[in-house]
1. Given a value of 16.3, 47 for Rg and Dmax of the Cα atoms in Å, for residues 161-256 alone, point me to the structure among P, Q it was derived from.
2. Looking at mean count of other Cβ atoms within 10 Å over residues 121-128, point out which structure of P, Q has the largest value.
3. Please state which of the structures P, Q yields -0.59, -1.19 when log10 I(q)/I(0) by the Debye sum over Cα atoms at q = 0.09, 0.14 Å⁻¹ is computed from it.
4. Among the shown structures P, Q, from which was the value -17500 of helix-only ellipticity at 222 nm (-39500 (n - 2.57) for each DSSP H run of 4 or more, over all residues; to 500) calculated?
Structure P
Amino acid sequence: MHVSAVSWRRASISTRRRFTARSCQEEMMTFSRWGAAGAGAVLAWTVAMGAASAADTVDFRISLDTSPTHVRTTWVQEFAERLKDQSGGTLNATVYHSGQLFKDVNVAKALRQGSVEMAVPGTWVLGGFERRFDTATLPMLYGRGPDDYHAISDGEPGRLIAEGLEEKLDVKVLGKWFDLGASHTYFASRKVETYADMKGAKVRFPGGAGLSARLEYLGATPVLVPWPDVPLAMSRGNFDGLITTNESVKSAKLWESGLKYVFEDYQTFGQYIPMVAGGFWKKLTPDQQQMMTRIWDEVTTEERAAALTAQEEAGDEAKRQGVIFITPTPEERADIRRQMMQAQDEIAKSIGIPADFVTLVQDTLPPD
């Protein structure tokens, strides 16, 4: 189907070229019969037809800061290809990966300014624009799996977050959120087999007041280290462990920097949110808008399954490299979560998450 669509477009281009060449010959004959006045009319017609043809194709850019083989990049590229095929080439997206245009931390501002047409940043870099994103780091979500996070992002809480982003950034949230996967706590020299073993550990975390509060509750000391500096800092013993994902461990080959253990505690669950610049979105026809949202949600269903598989395969690779996985039971995670909940209102208030939104998310989750 994909090849036939491409062949059809090539054939169509070839036909248009033959038609254009024949038309030019005919118009030259017309020029000789009608003179300059007729030629002026022909020129005006040609310019108008050229403008109409250019308007038929909508070119736009999608900014990502992950590598070309990353699960997010792969599936955004799949979205772009399906969009081009199903639109007959009229919606033509180019994916710029590896931060070629913008890093995720800067891309929300770029969307608001119209410097790029689309991006799919991680939710953890958007808390400064929409505090409700930081709900993912509150105690009530500690130790939970993807189904609970999907209930939030696909449900009423996700709708309210989307509305907040659309208003504050002048964007269109295209649809469901992509998955990255679960983050756990990984260690080098310290073997953590129980929650009590976390006490006194220095743990690198990606940021966020909620994650910091979790580590402190468990007796660990949170430290901020930029991701590019993690391998060297770990090999030098600058911290005992870090919160990250199996995929990130695999991509950085952290076992070569001394990583030995994983305390598979489901600290949080990473997702990516699709945003289209408001000015660009308004220029699309209703049919084009509907096609983009439909194809995006179709691709998201497949991406979520692929992301889960990628994390599992990355975990298997870490095990082959000698990394030892220690997994607390769901009951143990739930018990720690209930203990942490005693401080949730205070944490939410310090972050700036509205109390009514915290209640809404809590009501969305299954009871412990």
Structure Q
Amino acid sequence: MIMYIRSAAAISPQNTFGDQPLLADAVEYNNNLLKAIEPDYKTYIDAKLIRRMSRIIRMGVATASQCLQDAGVQQPSAIITGTAYGCLEDTGIFVSRMIEQEEQMLSPTAFIQSTHNTVGAQIALMLQCTNYNNTFVHGAFSFENALLDGVLLLKENEADTVLIGGMDELTKYSHDILKRFGLYKREDISNFGLFNVPTKGTIAGEGAAFFLLADQPSDRDYARLEALSIVYKPKNIEALKEEILRSLESQSVDLNEIDLIIDGRNGDIKNDAIYDEVQKTIFRNKPSLHFKHLCGEYPTAASFALWLAANILKAGEIPPTVANDKVKNIQPQKVLIYNHSQNIHHSVMVLSATDVKKNIH
């Protein structure tokens, strides 16, 4: 499986959006909630439309617009999005009004805009794109399944370019509920020191990342996507390792060629124990770095990891703000991303640097 990432754009709790150096100045937070840094949307969205859009819709539409602009593509052959939470802000507004007004005289606007496919639909409306449009709502596999769907469309010659995105937002209500479930740390903590506090819980995050995928190379490409695997509810750690190795072998991935591992450690002691076990066996002696101290934990956080890996391969170096002593001098050519959520949803993606001279025929 060889696919080409022609462009990538992201809105996250870091300064990742627009034309700026890759994570030149990482942003520090001292709480357990990382909110996305939003740009001036007027550059990407008509001012009249902005007023009617919730935060997650604005983030998704702006990121998709930036992605297409960077790729020099006006209209993709398909639009595929993945989200686990959907439009939480609009859902909260609708439910609150339903309670306050005792289910009488309700405006349907908030409900209409709360559906999970709203972001993909808004992108299509703005582009006047009537091509294939699909949204995956598969929990922590939402983005990976959107990516897999795009790969299948390209492999089956049903599309030339596919716009693929993953996004999730967090509101005060949802944060409070998930915190009660024990997903987040009770105390305030610096995201820079997240991995120095091995206790229960992590830090919450949100964001949107979009990619333009193509099956033919170009001189714009960020990286090549060479493998994508998902593992659902492994019986135990041994079964997980066997499944990861089997899937990588089936996609002709040689672990000896991997230069860098990007893993989804999030500071939760139980969560990170899985990474420890996989790192000391399958990925033994492979240099690794982490990413969730930058974006926080959310179901489609793997999309941020893919954005980071693609940009590292395009730049040919690892930004000092995310590099540790073991990786700071590496110029990676092949990167493996391993992420899991609650030991239920496991995913592996492999990317490699592009060589324009070799790729373009």
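Nothing in this text is a laboratory measurement; each read-out follows from the coordinates by a stated rule. Predicted model, so just to flag it, every value in this text is computed and none were measured. Cβ atoms are built from the backbone, for glycine too; each structure is taken alone.
1. Going through each structure in turn, the value belongs to P.
2. Numbers: P: 20.2; Q: 16.5.
When mean count of other Cβ atoms within 10 Å over residues 121-128 is calculated for P, Q, structure P comes out on top.
3. Numbers: P: -0.59, -1.19; Q: -0.47, -1.19.
The read-out was computed on structure P.
4. Working: P: -17500; Q: -9500.
Traced to structure P.
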